[in-house]
Structure 1
Amino acid sequence: MSDRVTLVPKTGVRGGFDVDGLTGDRLVTLSEQAIARLPVWQGRVRAQLGDLFEVRGGGSATVHIAGSVTHVHGIGAGMAGGAIVIDGDAGDRAGMEMSGGSIEVNGSVGADAAVAMSGGSLQVRGSAGDRLGGARPGAPRGMTGGEIVVHGHAGADVGAVCRRGLIAVGGDAGADAGRAMIAGSVVVLGHTAPGAGRFNKRGSLVAVGGVDVPATYQYACTYRPPHLRVTFRHLAQRYRLYVDPPIMDGRYRRYCGDLLDPGKGEILIWDGA
């Protein structure tokens, strides 16, 4: 038993690898030797986690990855508990289908981070690729719970087909943010690219830095949403994602849509103090 499991990336490793079982709740039951024997895959070729990392410690639900691992995909996938901290960048599918616990990335992540997430939290200090908190290919829904906070920018399809949960992006968001949202909230502090909120059913898209509102939305009113103050305070207190007081206390233009669907969703755009 140890207070945490530390994984130190080995140098000279080439190619991308998919990991299996690299989650806090899985490692808490394993010894250092058993962790090193966990399977990883390079295409159809099977290897071991110990081929990628020097493993220190075992029997802990707290995992520290001491360096960038952009060649390692699926870290924290399916995680139900525990904590993972990555001191650098991570590959694709970080936190995919996680249902509990926390993942903190002190860098950026690739595509499909927290896809189909149902609980827990993912915090990314850098930026994220496409389909953050979105749906797996062909799936009828994406994120169904939990919280995702990205301090930098995010790619296309942020929160696509999400049903519940909170996604916050400190920078800009790519095309089609909140596409086909069933419910949930997507907050973008930077600029939101075109296509945002298309086919939105009951979700809330907050575009602080502006967005081109689809023609299928209808202006409703301009007001100060009290629930946004609660959301912004929560983001600041838990994730240190701060907004200026004029944004927290300012007026927002509310548009209802998508009118091609039930029309019960909304886009909120900051209108100034």
Structure 2
Amino acid sequence: MQKNPLIKEFIKLNLVHNKNLKKISDRTRDKKIKVWQDKKTKVILLDRNLTSNNYYKKKKINIKSKNYNNNLHLTNDAIRRVNQFKKILKNKSVLDFGCAYGDFLSYLKNSKDLYGIEIREQCINHIKKNKKYLKIFPDLSFIERKFDIITLFHVLEHMPKQIQILKQLKKKIKSKGKIIIEVPHANDILFKIEEFKKFSLWSEHLVLHTKKSLKIILQKAGFKKIKINYFQRYNLNNHMGWMLFNKADGHVFLKKFMGKNSIKKYDNYLIKNKISDTLIAIATA
């Protein structure tokens, strides 16, 4: 493990300050890595990082497992994103950076050229076998063209050199094209629950952004017309699972506990009070 390079970078950007860093945990859920939060800006950073390219390249997930399928199908992230950004995506060329198993790309019906960047060998093999219509590559060096849209869905928080990679991505976006980024939010209301905090802090998530920190790194990378919205990814039933049972996947085992109106009102409350679990940024190259 090496020192998390984002700490030094964020200090330079005045997003964190040594005197304001407070240790909020001695470990993540899977590794003995200290976790810091800036008391003023609320940005959360791991003390160290182990996310080398080789680590991700060899990483495997059991895509037939009950847990994987519950999260994939019941949260419907891929379909939700296609619908959420359909006006931006329609008839556009798209590069999904960190495309995993190609779920998001596979649902795009009204877009033309569909490309993915993915480092995990298991994901690449799955796409080449089951989704041959997608163009998949292990890194940006294999792609010479530019795109209307580049997307990063829960990818940026894994990366130790965020401004550098955003600059590289900007070069692959056409004039007036857009980047869409979705990341977990440092000010998630569930961090008030100790068991959730233990579960959510993960060795792969080097940073949990705030609206300010996400905007600043996009600005430093040269993006313009940056718009960042709060969004709630996991619903009220998921939160009830934590509140009542200190367990994840409440949106699965309590899926009929609360009705749609209650869920919608709760989502709106979290978004209005800036304590949602997710941030979504859309910016122009």
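A value of 10 was derived for relative contact order in percent (Cα under 8 Å, 6 or more apart); which structure in 1, 2 was it taken from? Don't skip to the answer; put the middle values down first.
Details: 1: 10; 2: 19.
Working through the options, I get structure 1.
Work out which structure the value 4.0 belongs to, where distance in nm of label points 7 Å out along Cα→Cβ at positions 59 and 131 was derived from one of 1, 2.
Numbers: 1: 4.0; 2: 1.7.
Answer by label: 1.
For structures 1, 2, calculate Rg/Rh (Cα atoms, Kirkwood Rh) and state which one comes out highest. Intermediate values should be presented prior to the final figure.
Numbers: 1: 1.03; 2: 0.94.
Max of Rg/Rh (Cα atoms, Kirkwood Rh): 1.
Tell me which structure, out of 1, 2, gives -9500 once helix-only ellipticity at 222 nm (-39500 (n - 2.57) for each DSSP H run of 4 or more, over all residues; to 500) is calculated.
On the way: 1: -2500; 2: -9500.
Structure 2 accounts for this read-out.
Name the one structure among 1, 2 that distance in nm of label points 7 Å out along Cα→Cβ at positions 19 and 187 of 2.9 was derived from. Write down the numbers at each step before the final one.
On the way: 1: 2.9; 2: 2.3.
Derived from the structure labelled 1.
Given a computed value of 2.5 for distance in nm of label points 7 Å out along Cα→Cβ at positions 195 and 243, which structure among 1, 2 does it belong to?
Details: 1: 2.5; 2: 1.4.
It traces back to 1.
Taken together, the values in this text are just the output of simple stated rules run on the coordinates, not laboratory data. Note that this is a predicted model, so its numbers are computed, not measured. Cβ atoms are built from the backbone, for glycine too; each structure is taken alone.
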